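What follows is calculated from the coordinates using simple rules that are stated; it is not laboratory data. It should be emphasised that the depicted structure is a prediction, and the values quoted were computed from it without experimental measurement. Cβ atoms are built from the backbone, for glycine too; each structure is taken alone.
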Structure I
C-alpha cells in the first residue's frame, strides 16, 4: 500500500521552505524518526535528501523494494555501501554546493568523512529544524496518537483485572505488554514500568520479581506504538484502599495536574505550565521531591519537543501533544505520579488518554 498522502508531501514542502530560507541547496535528513515523519517510511538506516525541487530517499537493498512499493512523491534510490557516497553522487549530478545537515545527529566521524568526500561543499546546520516542524501534529498524526492511546487504555483496563496481591512487578508488566500486542499495538513506547511499595519512589524504576501486596502504592507507566506513533500514561493504584499518607500524596499530585489541565492553552509558555504544578507541590512542602519536568512532547518518539520544564520557553500552540505528569516521591517509602497525554486545542486542551484513575 502506498504511504504517500498530502500530509507527507506537505511535511517535505515545509522542510523545503526551511532549506531555501537557510540559503541551502539541499538538506540531508539522517534521523530515523525524522525520515519516517517526512516520508511515512520507517527504516533503521537511510538518508533523505530534499532539494528546492526534488526529494530522494536513499536506502540499502534491505529496504529498497518495500520503499519503492510504499512511498510516493519522491524518488527512491538504492545504494550499496557508504551512504555518504550516495550523497556525493547527488551533489555532483545536481551541482549542489550548500548542504544542510542535522548536526545533532551526524557524528564527528561521519562529518570528517563527508568533508573528505565532498571538500567543495559548504555544510550548514539544519539540526532541530525537522523536530521544530514535528511539534505541531497534523490530523493524520493526531488520529494515529488517538489510536495508540485507545489501545493502551484498553490494555490497562484488562491489566486491572489481572493485578492482585502476590503478582510480581515483572508479571504485571509482561501481562500489559501481551494485552497491548493482542489489541493491535506494534510495540511498546518504552519498557513498561511497574514499581511497587517503597520502590514506587523510583520515578523510572524497572520492574523486578518483587510481589505486590495490599495497601501499598503501585506505579504503572505504560505506552504503546501504533501506526508509528506513541502513547504515554501513568496510573498509581493501591489494592485494598489507601493509607492516609498515600491519599495525601495522591491528592496533591491530582490537584497539581488538574490545575495545569485547566490552564493549558495556546499562548501559555511550556515553563509556565511546569510552574503551575510545581508551586502547588512546593506549598505542600514537597517541592524537592518533584525532581523531573512536568511533561514532554510525544509523537513518533516518546520524548519530543516541547519540554514542559523550567528551561523551555516554547509558546504552546494548537496541535501540540504533550504529557502532564506531576509526581511526588518519598525516598524508600513510596511515590505517586499521574500522567495523561493531552492535545493542545484552540479552546484549551483535550485528554487523549482515558485510563481509569
Structure II
C-alpha cells in the first residue's frame, strides 16, 4: 500500500505524536509519505526519523482549492491508496483533493477529540461523504460520531483504542530509590504523579488540594510529582507561588516535560489523571503498562479504561475532596493498591498493546483497498 499520513497541526501534543508514531510504524511495511506543516514540531520528528515527507500550507481552510490541487497531484504521483487524516481541520483538504484527483484514494479519519455539535449541514455532508472509514479512539467518541454526523457515516465507524508501548525497562527497587533521592523525595513518602500539559483544565490544582488534605487532616507524608510543559508560564509561576504560600513547598515537585514518562512513572505509588474531560487518557494506559496503580476523573473516555477499585480508581470530576478520599484509601489499603496495579497491567497489556494497535490499523486500511 501507498499511504499518506496527513497532519498539518502545528501543535505539540498527543495528536501530533500519534501521527508521527503511525507514520513511523507503517513505514516499516508500506510506502508512507507524511504531509506536514513546515517548521512544525511534527516535521522535526518525521525528518529526524528519515520518513519521506512533503510540506503543505492551507490558505483557505473551509475550501482550500490551491492546496487541494497540489495534494491531488501527489495522489497521482505517489499512486496513493490511503489518506490517513488525524486533524479534523485537514478533512476539507483531503476531501477536496480526492474530488479533484483522478486517483481516488480511500480516506481514513482517526477521530481523537470529542465532538459536541451536529455536523449534518450541506458543507459537512460534502466532506464526510468522501471519508471511507472513521476510527474512534473510544466507544464514547464512536457514539458521539453516530449522533452528530450524517446518518450515512454510521456504518463506517470503528473503535480502535490507542496502542501504548511497553516501558523500555522495568526499574529495580534500588533504581527507584535512587531516582526518588535525586528528586528529593523520601523513601517513605507516598508519591503521586501527574503527567500532562500544565493548564487549569488538566487539574493539577486538584492534586495540590488533595495533597494538602492528606498533610493537614491525616498527617500523611505525601508528595505530588507534577510533570509537564506549561501552556502559559504565568500559570505555572502562579501555581508555584500558591504552593509556597500554603506551606506545601516540600510536598509538591514540578518537573518539565520528559520524553520517557514511563521511567519516572515507575517511582510513583499512584498516577493521577485529573483532567476535566479527557477523550482517552493515554497517561493512564502508559502507567498501567508500567505496573503502576492509577486514579482518573470519572468523565470522557476514562471510565472505559478504569473499572473502579478493580484495575484503578475513579473520582468525581473537578472534586479535589473525592480525589483525596481515593488517594487516602490507596495509601491505607496496600493490598488494594497492589491488586489494582497488577490487574491494571494485565488489562493494559492486552487492551492497549502497541504492536496489535498498528496491526489492526493496517488491517482496516488493507480491507478498504481490497474492497475497491
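Quick notes on this structure:
- Structures I, II, by distance in nm of label points 7 Å out along Cα→Cβ at positions 128 and 280: label with the highest value: I
- Structure from which 3.1 was derived, distance in nm of label points 7 Å out along Cα→Cβ at positions 160 and 320, options I, II: I
- At a computed 0.95 (FRET efficiency 1/(1 + (r/R0)^6) of positions 48 and 264 (r between Cβ atoms, R0 = 35 Å, to 0.05)), which of I, II: II
- Source structure (of I, II) for distance in nm of label points 7 Å out along Cα→Cβ at positions 112 and 288, computed value 4.6: I
- Source structure (of I, II) for distance in nm of label points 7 Å out along Cα→Cβ at positions 224 and 344, computed value 1.7: II
- Computed 10.9, 31 for Rg and Dmax of the Cα atoms in Å, for residues 256-311 alone - originating structure among I, II: II
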